[in-house]
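In structure tokens below, several structures.
Coordinate-derived values only; no laboratory data. Here the structure is a predicted model, which means the values were calculated and not measured. Cβ atoms are built from the backbone, for glycine too; each structure is taken alone.
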Structure 1
Amino acid sequence: MTGESFLLPAEMAQEIIEHSLAETPRECCGLIAGADGVAERLYRLHNLAPGTELYEIDPQQLLDLEFKTLPAQGWEVVAIYHSHPHSPARPSSTDIALAGWPDAVYLICTLEDRENPGIRGFTIRDGEVSELVIRS
């Protein structure tokens, strides 16, 4: 992350869109790892939440990544992503309440118009939401 923007490589943006479409009508979720705010690798994760309007990252996957995989690469969580299959790409009140990584970028992929999916990025710190410019 640099200032008020986030560099999301085009191939990662496409993978988020593909993941979102594959999981619809459920929300998908995943994370992007890297160092110093630079996106290096995308990880598709399992959504354990029932229904179609919430995501809950599989805690075992998260633990394995945070304490094994990422440290071995010298990486950290740079961004967390999920989809909104039927609503705009902006954090819901639930997204804001559950935001647990104050230094990460939160990416939301909207499929509200399936022909034109979109990704927006935000920081969420202490309940305060700020939108970032997504660069590719």
Structure 2
Amino acid sequence: MGKKHSPLFLRRVEHSRSVIKECDIQEFNVMMNDDDSLIVIDVRETHEFESGHMKAATHISKGVLERDIEKHPVATTDRIVLYCGGGFRSAIAAQSLQNMGYTNVYSLWGGWREIVAEGLDITTNELPN
């Protein structure tokens, strides 16, 4: 179940979604299995990433994405998929990268929840019983 978000935040997300490329989990699966390179970036907070993430994902929190993206081997023309918990923060992050000149950026609608539901290759740090 998703969080209840504030109206101004939702307006910001909807604006971002209207100007970026977005993919759903089925399209993401196709991207992961085609012959084109793909960079997956988890833009959630550190504690979220540490509790579980896609094994193939690079972690760059949304709050430092613009500052730190160039510290990673990512070209402005690389195909990049960003994900967060549900697709809201990643939409805003995708718009930000797009504004910086990245030309092939997608936000995964449904984010981490869809990744888990789809049974993709993840790692989790569950506490022992």
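So distance in nm of label points 7 Å out along Cα→Cβ at positions 27 and 115, computed for just one structure, reads 1.8; which one of 1, 2 is that?
Structure 2 accounts for this read-out.
For the read-out relative contact order in percent (Cα under 8 Å, 6 or more apart), a value of 26 was computed from one structure; give its label from 1, 2. Intermediate values should be presented prior to the final figure.
Values: 1: 26; 2: 32.
Derived from the structure labelled 1.
Of the structures labelled 1, 2, one was used to calculate helix-only ellipticity at 222 nm (-39500 (n - 2.57) for each DSSP H run of 4 or more, over all residues; to 500), giving -5500. Name it. Display every interim value, and only then the final one.
Working: 1: -5500; 2: -11500.
Source structure: 1.
Which structure, out of 1, 2, was FRET efficiency 1/(1 + (r/R0)^6) of positions 11 and 35 (r between Cβ atoms, R0 = 35 Å, to 0.05) derived from, given a value of 1.00?
1
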